[in-house]
Structure P
Amino acid sequence: MSAFVERRKGRRVSVPGRPGGRVRATLDARLLDLGSTGARIEHHNLLRLGFTCTLELPPALGSLVLPVRVVRSAVVGTDKGSAGEQLLRYESGVTFLELTAAQRATLETVLDRLASGETLGSGRLVL
């Protein structure tokens, strides 16, 4: 029987008590609609109800970074990935959490621009 071969390049030790931590990840999404209390987005990764994160709007929408909570999420279809794989397409509703006065004012400006029919171009939405 062969001996275990350590492949790590650095030191690692066990952590007693398993303390909590956070893992931050980026999820690309498409903005379907936007309101003063939340948004509806489309994406390819599962978002669980109650999950809190930030919604980063693209520069064309004021580069806002808004705290949100997922209030609904459902599979609405499938798409093909760049390698031909089948991806589930989700639609989720998020509600804004404790926006500052400045965030609310900028959001209202963005909503006014959208309501007037202004074309904002494309941009990346990050969750």
Structure Q
Amino acid sequence: MQINELIENFDLLDSWEDKYRYLIDLGEKLPPLPDQYKTEQWKISGCQSQVWLVPDFSVANKITFIGDSDASIVKGLIFIVLSIFNNQSPQTIKDIDVDDIFAKIGLEEHLSPSRRNGLSALVDKIKNYAQNK
């Protein structure tokens, strides 16, 4: 799903209750993460929920990611983050202004501080993979 489509879909929803339901629906679209990746090696620290992120560098000059969480809303946040960053070059990943995208969706103001911290930790990890590629 393209990020502009996500922004438009969030704009169409009137209440944050509807937006949370939409986040949960998005999370259900994440492909299941194989259990072999649900280890400390792939776990994102700084998240209240359990979150795993696995990069794939097999395509030249592109990074793809798979991720999962044990929390429904967090799965939706992972879906959004992966929609932004998946299949991008390391330079593009480093250049993306994710705060601007989150502001357009309205995420920052409606997430608890612990979820905001976890979201930041996830984005930081992705940017770290791009920096070290």
**Complete:** With helix-only ellipticity at 222 nm (-39500 (n - 2.57) for each DSSP H run of 4 or more, over all residues; to 500) computed for every candidate in P, Q, -16500 is reproduced by structure Q
**Of the structures P, Q, the one that 11.7 was derived from, the read-out being Kirkwood radius over Cα pairs in Å, for residues 58-105 alone** = Q
**Request:** Consider the structures P, Q: one of them gives 7.6 for mean projected area of the Cα convex hull in nm² as calculated from the coordinates. Say which.
**Result:** Q
**Item:** Which entry (P, Q) yields the derived value 4, 16, 27, 25, 14, 10, 3, 0 for P(r) over Cα pairs in 5 Å bins from 0, in percent, for residues 26-97 alone
**Value:** P
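FYI, it's all coordinate maths here, none of it is from the lab. Not measured: the values here are computed from a predicted model.
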